[in-house]
Structure P
Amino acid sequence: METTVKVKHIKQSPTKVRFVVNEIKGMDVDLVMNKLGKNNKKASNFILKAIKSGLSNLENNNSDYNRNNLVVSNAFVDSGPTLKRFRPRAMGRASQILKRTSHLTITISNKKG
């Protein structure tokens, strides 16, 4: 039993989201939800929302659903489209501001063994 959850166009840079995602790879789902609930990073809200969505998908689609046996087997972040904005600078110049977005992919599956 396995599910993959994708959250696209998160308005935060991929490096900031990866900082939180790398902490939860391979952990039990209950432990991850507890850890993310106490985390003060903005990315933890998006990740927690994705995990809750994956759990509800497993609950609705599988009759042999057991939450104690689930683990975050794979989690990664890709960069999404970058919004380009400009800011006025000295002597009539303009500097570019890059507003980065990211795509989050989390796979929840049964424990091996």
Structure Q
Amino acid sequence: MTLGEKQRLFVSLVGDLIRWAYANGYEFTFGETVRSREEAAANVAAGVGTINSLHIIRLAIDLNLFISGVYQTNSSAYLPIGEYWKLQHELCRWGGDFRRSDGNHFSLEHNGVR
């Protein structure tokens, strides 16, 4: 699958995730969707993120979760959403499974990068 095909698939899958989440009582605001290489490098220098961020190639999104109008900062609050995300496609990856949990992160694996 080409990068362009993955990017288009990713947008469709995110749309499905958002519709599912709202149907199940969750709400979101958008977090980061696109990141420049310079921003990724600055994040690495600050001790967060990765130089190979999938945000750079538009295969990752951060969604800010609200439950009953309350912003959720704990990755565990995202668990049902992350589990649903991973069921959508074999390449779907959820940040809550990362070594350093990042529950609001949803991505599509590309060339071994999660």
Among P, Q, which structure scores highest (criterion: FRET efficiency 1/(1 + (r/R0)^6) of positions 59 and 99 (r between Cβ atoms, R0 = 30 Å, to 0.05)): Q
Computed 36, 33, 22 for Cα extents along the principal axes in Å - originating structure among P, Q: Q
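Please state which of the structures P, Q yields 0.65 when FRET efficiency 1/(1 + (r/R0)^6) of positions 43 and 83 (r between Cβ atoms, R0 = 30 Å, to 0.05) is computed from it. Don't skip to the answer; put the middle values down first.
On the way: P: 0.95; Q: 0.65.
Matching structure: Q.
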Relative contact order in percent (Cα under 8 Å, 6 or more apart) - structure with the largest value, from P, Q: P
Computed 5.0 for distance in nm of label points 7 Å out along Cα→Cβ at positions 35 and 91 - originating structure among P, Q: P
Winner on distance in nm of label points 7 Å out along Cα→Cβ at positions 27 and 51 once structures P, Q are ranked, highest first: Q
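Rule-based calculations on the coordinates, nothing more; no lab input. This structure is a prediction, so every number in the text was calculated from the model and none was measured. Cβ atoms are built from the backbone, for glycine too; each structure is taken alone.
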